[in-house]
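Visitor: Structures follow.
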Structure P
Amino acid sequence: MQGQLRKGVNVTYSDDTVRIAFALWTIELPKSWVQSKPIVQNLLERKCTNIEAALDPEVQPLLRLLDAQGCFIPEMKDSYTLREVRARFDPLKSVWYATYYSHPTWSRIRDGAASRNELIAWMLHNYHISRLCRCHWRSASSYEQKR
């Protein structure tokens, strides 16, 4: 349902905090604050939408943060402007980064356990990705300048 938390958003409760995790991001809220705001509890339990929760001004900064991270199911439309496409795309980058950096090679590189060949392969891979991005970035930026 539009405006509800995505299925991939993990909400866990501990003794004194509520943890909201999605992609690369984790937010911890005081459990006492969440319990003092029934609308926040309903949002985290997927019983209401961000539109309903936004009626409480104190909750709006949390909603903006969760929305920027892509935690909410977006509105479905038949067509989108380029600005709307970008607004929907930007939060997805976190999901893609989380998937990319969860590969076991990254932990071996970070821990210094990667072999010389793994490191060389990683450098070559990133070199080619960077070159490819640079080619597409030029055409995308020239299009944006014309608008």
Structure Q
Amino acid sequence: MLRIQSVMGTKRPSYAVYKQVEKDLSAEQLQNLQRDLFHLAFAYWKSLPNYYRKFLIRVYKHDRESLLIYLLEETPLGELRHSLYKPELVLKLMYMLEKNKKVGRISYLSVAFGLLLSFDYPFKLRTMAEYLRRQQPSAGELLQMAGKIEITGDFD
């Protein structure tokens, strides 16, 4: 935590301070700061003060890509992802489930983050979010998802 405080220049960090500090760091220094923040969050989450937790959540919500890369490449989670039989069908199902929400806007980045953390898709986060945004299922795919037809091959 001392390294983070020395880089951030404060014991009580805020997202605004982080964004300002981020501009002044080299790519390597920024990567080191992010890694220190990840280690702090995952090793000491329960003992962190509430203001620090809020700061970390705000950082992670604004930079989900770095968090995802860290989790998949620097932890065992990358090796625990499931390979799907019909990955495109899962995307269409997620589109349907999230599109039918009655409240608010859909965060495709949030849904994509969860999918990429759990399943072995070959996409970057923003690519997956864009792909999800366009996954309106066809009638045949709806029947397949409902179990009314057998999965025999690719769809048009």
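Visitor: Taking P(r) over Cα pairs in 5 Å bins from 0, in percent from the coordinates of each of P, Q, which one would give 1, 8, 15, 16, 15, 13, 11, 8, 5, 4, 2, 1, 0?
Guide: It must be structure Q, since only it matches.
Visitor: Moving on to the next point. Taking distance in nm of label points 7 Å out along Cα→Cβ at positions 67 and 83 as the quantity of interest, name the structure among P, Q where it is greatest.
Guide: Q
Visitor: Also, I was wondering about something else. Given 0.90 as the derived value for FRET efficiency 1/(1 + (r/R0)^6) of positions 35 and 115 (r between Cβ atoms, R0 = 35 Å, to 0.05), which of the supplied structures P, Q does it correspond to?
Guide: Q
Visitor: Work out distance in nm of label points 7 Å out along Cα→Cβ at positions 91 and 123 for each of structures P, Q, then name the structure with the largest result.
Guide: Comparing P, Q by distance in nm of label points 7 Å out along Cα→Cβ at positions 91 and 123, the maximum is at P.
Visitor: When mean count of other Cβ atoms within 10 Å over residues 19-26 is calculated for each of the structures P, Q, which structure yields the highest value?
Guide: P
Bear in mind these aren't lab numbers, they're just calculated from the coordinates by the rules spelled out. Just so it is clear, the structure is predicted and the values come from calculations on it, not from any experiment. Cβ atoms are built from the backbone, for glycine too; each structure is taken alone.
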